[in-house]
1. Match the computed value 67, 49, 40 of Cα extents along the principal axes in Å to one of the structures 1, 2, 3, and report its label.
2. Match the computed value 35, 25, 11 of Cα extents along the principal axes in Å, for residues 273-328 alone to one of the structures 1, 2, 3, and report its label.
3. Here Rg and Dmax of the Cα atoms in Å, for residues 105-288 alone was calculated and came to 19.6, 67; which of the structures 1, 2, 3 was it taken from?
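Just so it is clear, none of the values below were taken in a lab; they were calculated from the coordinates. Quick caveat: nothing in here was measured; it's all calculated off a predicted structure.
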Structure 1
Amino acid sequence: MGDHSKIEWTDATWNPIRGCSRVSQGCVNCYAERVAARFSKPGQAYAGVIDRHGRWNGRIRLVEHKLDEPLRWKKPRRIFVNSMSDLFHEAVPVEVVDHVFAVMRLAAQHRFQILTKRPARMRAYLADRSTARATSRGEIFAKLAPGHLMEGCSWPLRNVWLGVSIEDQATADARIPDLLATPAAVRFVSYEPAIGPVDLSRAIAIDWQCTTCRSYFSGPHRPTCPGCGAVGGWCGSHAFNGRGYPDGPIAPSQRGAGIDWIICGGESGPGARPMHPDWARSVRDQCRAAGVPFFFKQWGEWAPTGQSTAADEKAAEGDFFLLHSDGGIDVPDDRWPDDESGEIAITRIGKKAGGALLDGVAHREFPDDPGA
């Protein structure tokens, strides 16, 4: 942690806040909670934020000596903000959020990546241009950088990327509308841990989808699907225009703006759930059709056959399970997967052996940098 990180899509982590609480199934095997539980005894770094069962208790601790940390890092880098918490957790005081944004404004050489599972609060905060909020930031600037002028500060900050974590269609539908309605220089989605399929076509600029093979395509309408040859098998335009989210209206100023980057990855660690390759392929294809950068982070604890040499070797020895397209797992009972049913063979080999190749290709794409 700190000014270097093993997280593949960032360079460093910045954790001025400790503590969190679970909000959905994606939190069940939270790596941050697991790490915090190891160091939660009295006097240790995460004392007071973990309950007796080893889970987040909802309390938040401010680590004051880390608040200004990025100002001391001169070399430009991508910084994941609060990898061990959530900046927009309901227990984080707004004054602390103000301070974090003031530091990000001053550390313009860096690119800050914020992920949240609480996008409603993020949306409210970023859309609030009240005099009281501006005054609060002004006081913080005076403390951090005496004599620094606020004039010329663009809002939203061009070096701050805002994202939401999703794990399945339900969380995508619940969180992405708020992200799309949040003023941001870059918006991104972290589909990790992937524990169910997702269709993101309403949030990224996709023109057409074949109703026969479910492939996504951009450009003008064509009578014949270039993927499977079906004639007339299209569902209408999916170019994002705010439709499809009647319960979460999109702010007019953001209409037409979609997602700029998508990260995808399977779950790792104890209790990890497997990711079906079709889920990752679908998101890859949606990104490809829309021209959205796609970052495939990892298979995680489980790897399907055909994606990893180690997985293939282990399955050949008979050590595998059957994974269904809905994420269900079965013991094989001495039979190989039935292709027609959508079953595949998966093996538990660990994150390192599973690797990060999707159909033999490494996807390590990043969005354009508006702050450059």
Structure 2
Amino acid sequence: MSRRLRALVVTVVHHPEDARIRHRQIAALLDAGWQVTYAAPFSGYPAASATDPALTTVDLPRARGRRRVRALRAARTLLRTEGPRHDVVLLHDPELLLATWRVDLPAVVWDVHEDAAASMAMKPWLPSVLAAPAAHAVRRLERHAERRFHLLLAEDRYQDRFRRPHPVVPNTTRVPASFVTPDDPRVVYVGHLSRARGVVELVETGALLHRRSDGRLRVQLVGHADAEATDLLAGVLPGVEWLGFRPYAEAMRLLSGATAGLSLLHDEQNYRVSRPTKVVEYVAHGVPVVTTPLPEATDLVERTGAGVVVPFVDGRADPVAVTDAVLALDANRATRLRMGASGHAYALEHLDWTRHATDFVDHLSRAAGAQLVP
């Protein structure tokens, strides 16, 4: 029998408990018998633990804002020393492509999570005059990566950015066999909190719901917040409960049973080509969705009948429209149950990660030039 395959998984940007990286991809590799070394910024995030007996873990500096050089140097050193000891290196950040320059590595796979060039205009730490040059540089880096490395895409629409077709490993989730009836007087948001992701509208919606329901309904926010969002959420906010980052399993338990799940992403180019993972998670757990009209979110909600789409006003959600949609769901239990059941049934058939895990492992196995151990 051949030896077990070995993967080095690296990020300096994402939370070590990122659901796609840790709880889907790494879990799939471990289940398939791979040896995995996971290098991530464990000390750079609160509540991130490197203790996992199934993994070899390496703590890297966190790249944030304009402070990225130290993280990239550490990642480059890691790739030079640890890369050759593995069969495949899986990179999760576009800036890590720079760290591979003139480093002798085995097969390298870049997992493309987002439209990084489009996101340049959304970076609060990047001066607006530099957004366009930075986006151009990212596009050149993508073309270079396509020539040198294997690519995995998280969305079908990402294919438009590249010259050759590449395998797609969609951002789905683990779908439970059953769901909790959406009857709790809670409205939940799960995910990173920032201005572009609608944190201001979430807070305004919480205040409106608190007032119009006489304090019965509240908004629960589950996730890490950037600096601006942290300042906003630091005070006492009526109708809003920020629970901070929670491990994936706990976050999904908090989501279950809520009256609605909110996705109030702004009308940004980076979001127009991506299906919000949070919407997939709401649908999978039988929670009615209230979302802004981004194309992929709208398509999923309308196809499943699992929620409500509220219009943009100047590129962002209208908290009054969001509040009206939530109150309508709260007042009509039959509608909530129908939406929850319809969404959950669709997710079981089309959005369950277990249907994609084998494809993901096979892609990495082929990149490594080897077959999985039986």
Structure 3
Amino acid sequence: MKYPFPVGESDFIQGDEAIARAAILAGCRFYAGYPITPASEIFEAMALYMPLVDGVSIQIEDEIGSLAAVIGASWAGAKAMTATSGPGFSLMMENLGYAIMTETPLVLVDVQRSGPSTGQPTLAAQGDVMQAIWGTHGDHSIIVLTPATVQEAFDMTIRAFNLAEKYRTPVVLLTDGEVGHMRERVNIPDPDEIELVYRKLPRNEDEAKYPFRDWDSDGIPPMPVFGKGYHAYVTGLTHDERGRPKTVEAEIHEKLINRIIGKIEKNKDDIIEYETFGLEDAEVAIVSYGIVARSAIRAVKILRKEGIKAGLLKLNVVWPFDFEMIEDIAEQVGKIYVPEMNLGQVYHLVKEGANGKAEVELIPKIGGEIHTPDDIVRAVR
């Protein structure tokens, strides 16, 4: 297949552009969205590229309809994606819950900007972490990835599609305005070198009749395609294994929700991804993610030159969260610092994970400015 952009080589591109290209290489052939700063460039790139790869890109009247269209496209068999920023992400929460309840694989990109409300449209933040993890109502689980570079934005977009298809779940790519608008050199592999995952399909009519039955005891039911084979009933109501509403039976609700959560939690080792810098002998730890992790890496180098044994845990996935790993780090170090472009969101997860075995201190920053390495160094000193 001929792609409308260079492949098998590197290119100097913007983060939003990298996400769009990666989505197409991951097999995305349906995009629905609504323009919003600082995610609009994803929409613009998809509008340009999709017709050239026999895909569909459509502007919907708002973000509510955008995610609804993506859900429908996924049930029609397409790999599908939308992108937005904070205000639009808020509007998508109800449909995100519907996608979780109906176990619909899709990718939702949130290019974070400063809030609340319309906030600072052109300035970055990390204020949507809690919303990404817990924003929709009810008990549920989800997968949330956090890139720190344009290359990671590209790579994690492909991984987001693979995880969505593998676990039959929505995946949030939680980036920010700085990574989204930054330009860096990105290695774009040859498509033949990219490992892609596709959803599990029904192997017979019985499996198609029961689109929510755990046939393989792995928590992931085969997903039928609308218009092919046996008809499927899909509802956001509590439902049985055939998809039929069962709204007052506690046992059915408990079984369904525990399976939806369990297929994520039981596969944490496969989903969670992180990097460490200098943690082996660290006496002080920094936990960071996204754009701030770049400053944190530099801060660790400065602190070590000064004789302070600092180490960094860089989170590439903020949910599911490895509380046990944080507790292990807390047992080793005296103090853990969490620099974030918010007033404390991952900080609370780290504090819970530390379990009182180390002091945890937040290094907050809001207003659209990124932490400098010196900001983190001064806090640790």
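1. Details: 1: 68, 53, 37; 2: 62, 50, 40; 3: 67, 49, 40.
Only structure 3 yields this read-out.
2. Only structure 3 yields this read-out.
3. Label of the source structure: 1.
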